[in-house]
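Take a look at the structures listed below.
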Structure P
Amino acid sequence: MTSLSAEALAPIRQRFIDALRDREARMRAALTQAPLHQPDRLLDDIHKIRGVAPMLGMAGLGALAAEAEDRLEPWVSAAIAAAPQDMHIPEEVRDCLQALHAEITATLG
C-alpha cells in the first residue's frame, strides 16, 4: 500500500474538514429535533466520516462514527418499516450520536 505525504493529504484533509462543518450542523439539528428528519442523510454523513477519518489520522473520530453507524442503521431501518412518522431516537443511539458530535466539535476546534 502506498501512503501519501502530509503535503499530498493536506487538500484532502481540508475538504474533509470543510464537509465536516456541514455534517456537524446536520448532526446537531438531528440531536435537537424530534422526530428525526432525514435519517438517511444522517446515516450517509456518519458513513463518510467512518470511512475517511481514519485515513486522515483521525482514528478516534472514525471509531465513534463506526459505532454510531452500527447503532443507528438497524434502528433507522426498523423505525422506517414500523412507524416512519415517529422517528424518535432511542437513548442508547442518542448517547452514541452525542459522543460522535462532541468529537466532531473537538476536531473542528
Structure Q
Amino acid sequence: MESSEFIEMVRKILDAESEVRERAADEVTDRLGAYSPAQASALATLLSAAAVCEEGSALEAELHAVLELMSTGHVSREHVLQLQEIRLEGLPSEAREYVTDLLEG
C-alpha cells in the first residue's frame, strides 16, 4: 500500500465519528493483502488502541479487523496488548470472544 493510502487509512481509524471508524475497520479487513508487514502491525496496534475506547458495532468491526490482521502472520500479541484495558464484563459475547482470542494469541 502506498504511503498516502496508508496515512488516509490511519486518519479514518482515528476519526472522531464512530461510523467512519467502523467503515475504516471494514476496509482494513477488505484489503489484507495490500499491507506491508510494518503497515499490518501498525494498523493492528492502532485498531487495538481505538477498540479500548469503542463500543457497539465499531468495536466489533475493529476487533474483527485486528483478528484478520493477525492472520497475516505480521502481527503478534505484543502489537495488541492494549486490548487488556478493555473491561470484558458487559461486552456482547462475540466481542468478549474476540478480545479473549486476540490476547491468547
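Laboratory data are not the source of any read-out in this text; all were calculated from the coordinates shown. Keep in mind that what you see is a predicted model, and the values were worked out from it rather than measured. Cβ atoms are built from the backbone, for glycine too; each structure is taken alone.
Brief remarks on what is shown
- Structure with the greatest value (metric distance in nm of label points 7 Å out along Cα→Cβ at positions 32 and 80, set P, Q): P
- Percent of Cα pairs over 25 Å apart derived as 23 - corresponding label from P, Q: P
- Source structure (of P, Q) for relative contact order in percent (Cα under 8 Å, 6 or more apart), computed value 32: P
- Top of P, Q by distance in nm of label points 7 Å out along Cα→Cβ at positions 16 and 72, largest first: Q
- Source structure of the calculated read-out (distance in nm of label points 7 Å out along Cα→Cβ at positions 40 and 64, 2.0) within P, Q: Q.
- Source structure (of P, Q) for helix-only ellipticity at 222 nm (-39500 (n - 2.57) for each DSSP H run of 4 or more, over all residues; to 500), computed value -20500: Q
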